[in-house]
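Every number in this text was worked out from the coordinates using simple rules, so none of it is lab data. Predicted model only: the values in this text are computed from it and were never measured. Cβ atoms are built from the backbone, for glycine too; each structure is taken alone.
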Structure 1
Amino acid sequence: MVKDFDVLVAGAGPAGSAAARVLAGRGLRVGLIDRLAHPRFKLCGGLLTAKSMDALDRVFGLGEADLAARGGLFHATPEYVFLHQGRELLRGAAAEPFRFVERPVLDALLAQEAVAHGAEPLFGRVVAACDAAAGEVLLADGERLRAGFVIGADGVNSATRRALGRGDAARRAWRENLAAAIEVELPVGQGPGCFPRQVRAPELHVGGPCVPSAGYGWVFPGPRGAKAGICGLRRRGEDFGALFRDYLRLLGVAGAEQIPLRGHPLPYGNALARPCSGRLVLAGDAGGFVEPLFGEGIFYALATGAHAATAVLRAITRGADAADEYDALLARSVRPELVWSDRLRWLLFAAMRRFGPAPIKGFVRCAPDALAQMVHGGRSFRLLLPKRWAWGAELGPCAPLG
């Protein structure tokens, strides 16, 4: 027997839970599939920008108090620091605070919200294959599920993305634009394996031999100490683990060679131009929707998950073309930011390779308030113009932007 749904959502991270919350909240039969039960490990700095907070409110009806009580929110600060080769370039304060959450707790909360509003949890189930034309998902245990639409939000190693069938060239392009990311959380202290100081503000490290030439490092407040990580494109023959240990030494961490490392690939400028095929729509990391300058992923997962749900809802209720609706929503909101962020990234990296720290120093000091607004979503990566985010009128429990 084949079990039928209106929509199947593969992946119960922020993108999948956002899609399931929107659709189940509209009374549709939604199956929410994930290979693991919550809570589960997720390599992530856990930083929430103002636009992420807005998305959590619009999609889930969750505010800061809810996250503090139930969603792993443990710290907030408006301060930030930019550094080059360990030397401070700028220390500033944004108008909006940066919030920090424990990702396993946040992800569990969002999945719980989707289930509480009617999504059927199919956790501990592994997607083996997806038939985009038929809207079918084959699970690893042999069970076959069928739906009018499938939303693939199953991460960077997405099984549903294979159903796009774009060929070897597309797969090579995807792999070439994947970044390597490593992050550790260390207790604060003076012994081996400890971070030597308290971290109260997010730090972004660029340039130098200890950070990828096409990438960055970060130090964030963590719930049990300090989180340090690097992310970037691999150079041929580069030992990313050795690079990360050098970065830890730059930060003053003793015994770096003994610290166990955990890494993960990350989309880094490879958002799919057409993340749809047949009855399949991709969102979040599965579609490559990560901002490629600062590596922000939570907001883009929430936004593309909600947009995918809106497009599918319009297809079901109005007979619209889901792919066209999704493309239109992405074009009005997410895609321009990814395009202009990518252009800015390569411009800054090329300038740093040629001229050293001067370009990045000039960039972060030219208009720090506007740059902070760009990160938080009030201004665009396109020439720092004011930004107004587009949301579908069907979205969530809160009033849309229009």
Structure 2
Amino acid sequence: MADSPLFESQQWAGFTLKNRMVLAPLTRGRAGSERIPNKIMGDYYTQRAGAGLLISEATSISEEANGWVDSAGIYNQQMVDGWRSVTTRVHDAGGRIVLQLWHTGRASHSDFHDGKPPFSASAVKLQGDQIHTPNGKKDYEVPRAMEQDDIARTVEDYRKAAQNAKDAGFDGVEVHAANGYLINQFLDSRSNQRDDEYGGSIENRYRFLGEVMDAVLSVWPAAQVGVRLSPNGVFNDMGADDYRETFTYVAQQLNALELGYLHVMDGLGFGFHERGDPMTLAEFRALFDGMIIGNCGYDKASAEQRIADGDGDMIAFGRPFITNPDLPERYRHDYPLNDFDDPSQWYGGGAEGYSDYESYKEASGKASLESMS
């Protein structure tokens, strides 16, 4: 449908994005034990360069940030070089890509850290299913509460990672403050039980994110920086009674920084904490003046509706993009989608179930040749 709002262009950070579709950040675990981006990762992102904007998988800012088997990093030169090979290919294919900066915090395990416990805002254990570690599935552990030097070091790690992302050729960065990872652990009043300047009031719980933003903005222009929030999410044991007050304040603070975009997990596909009504894109539109990206559970019709209503500027798609690398073309021409509900190949492995999916035209061409033979 040529008149679909999904296929209008969008201005962002001096770039003209070719449509309103975003490749959501999807942790796929294909970087290997050294966490260095590789050829099949380049294949994967290049195949999906038809999206208006690509957001990379969550990428560890330091060794201390690690908490996922074979996920990618951005904290040494080999990683920078690996990511540069990816961004070059994406740009050659006409795409734009930002790097998502990630620290898992308590959503990690001592198996990732030479036997030392992970750290968090407070020594509050994540209540949830077991975690996959390099040594198999394990129970979550009680994290170590971060001390002042831990906080200062981690903020500097964000700054270094932001610089590494620039050196790797990305078009911007996204600070991952969602889904129960470290920054979210500071924002949430259940996981943050500190009694110093980083805990207690909403203003104090925002302080860590504020310092991270100052560090990142010392490297990147604000227009090329985004932040991801999950105000409704229960993933990784999140959700506090004051969520609406917290995320209203956070959005207002981020708006004052004149950031390029706010990426809001407004959908409930990752679960809902049920501590009140879900926060909506419309609420964030009233709080944030820049570009807003909606995410979680959208299909073509619901994405078109949010954009048409003016609540969101772009919509991120995750699972549909896994098995449909040409998702924008499929939506544009109403081509059928490949099934995307089988999680057996989502995480880890090689090209199979990752970069080996064909476009609709490729598959149709093969089918035509087979019917003629």
Structure 3
Amino acid sequence: MKALIIGAGIGGMSAAAALKQQGIECDIFEAVKEIKPVGAALSIWSNGVKCMNHLGMGSIMDELGGPMHNMAYHDGFTGTVMTQFSLAPLVDAVGERPCPVSRADLQSQMIDWWGRDKIQFGKRIEKVEQSETGVMAYFTDGTSAIGDFMIAADGTHSAVRTHVLGYQTERRYADYVNWNGLVEIDENIAPADQWTTFVGDGKRVSIMPIADGRFYFFFDVPLPKGLEQDRSTVIADLTGYFAGWAEPVQKLIAAINPETTNRIEIHDIEPFDTLVKGNIALLGDAAHSTTPDIGQGGCSALEDSVVLGQCFADQFKGKGKTVSGVLAALKQYEEERRFRVKDLVLKARKRCDVTHGKDMQETQAWYDELRHETGENIIAGLRTTIIGGPLA
């Protein structure tokens, strides 16, 4: 029994790990010749960490996860604390800590865990063909591969998604631009053990600690799509967008390296119910491309993989590895994931609109709520999202 895994990102590597646990051989194909992750880091919340543990890669999280023990919001202009609280009650409630991590380090270590020499790089998929008993992938370099089924974890620009859905999806611009990168920890900017966020005018500046004494930072600014900007103007652009903001924000802007700072126009894709067509399944961003506003993009890909493995375990139990078992497992995967991932995409979209001032009255009401927040409501929301995962 062989699976073709399209994509060697977080989704593809975790899917391969889940299928390996079920005794399924996996051939992994990655479009690029060298992995260059989009984005400097990401937050793996407790549900994602549980998934990594379940898949046998928990040691990676232990090594890469930053010490994020507290959470705080500050007024962007005055710098005054709006709310500040410990995340210990969340960890106690869900049984695992959150782990902000370097995206590049996470992907690299997941690939090394699998075996870099076992992955075929430079294999960009062009088309697929499937029958009742197998699937064939055709790559732009003229090569092809045959397997019993396919897991398409080829990202938000997935080439396989159109084949599965039968139509071309449109990416929806979320009306804001995100700059992100890494800097050395400086406690004049923010505490080294805290997720610190400055907010105002529908803009946001966030700082999270990751391993090796570094902060992951991101700046969000509501802007029209398609503005021409480049690395040479990053500091000047951010200085302009955040003129008059508090001193820690100015210190952060001065500390960033434009050459390693990413600028991304944020998009998502309208949720859809079809994740599977016969013996081909979509996973990760290919199945549910979301904005990063609730920190569940990587986590949901990890959840997909855990559920995928569980479905194969259910369908193969006492029956052996059969074609009918594959089809049943993939259909079960679709049924168990489609409502969960739709909910996460729409939750992120709603949070995105409030955070980034789509309706400034609503955003101002949120700022006012933060000034009276004890942490209980935020933790309750995080807990609800986390325990909705497969390993609650």
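Say we calculate distance in nm of label points 7 Å out along Cα→Cβ at positions 3 and 27 for every structure; which of 1, 2, 3 gives the highest result?
Greatest value across 1, 2, 3: structure 2.
For the read-out relative contact order in percent (Cα under 8 Å, 6 or more apart), a value of 24 was computed from one structure; give its label from 1, 2, 3. So the calculation was done on 3. Highest-scoring entry among 1, 2, 3, by FRET efficiency 1/(1 + (r/R0)^6) of positions 147 and 179 (r between Cβ atoms, R0 = 35 Å, to 0.05), is 2.
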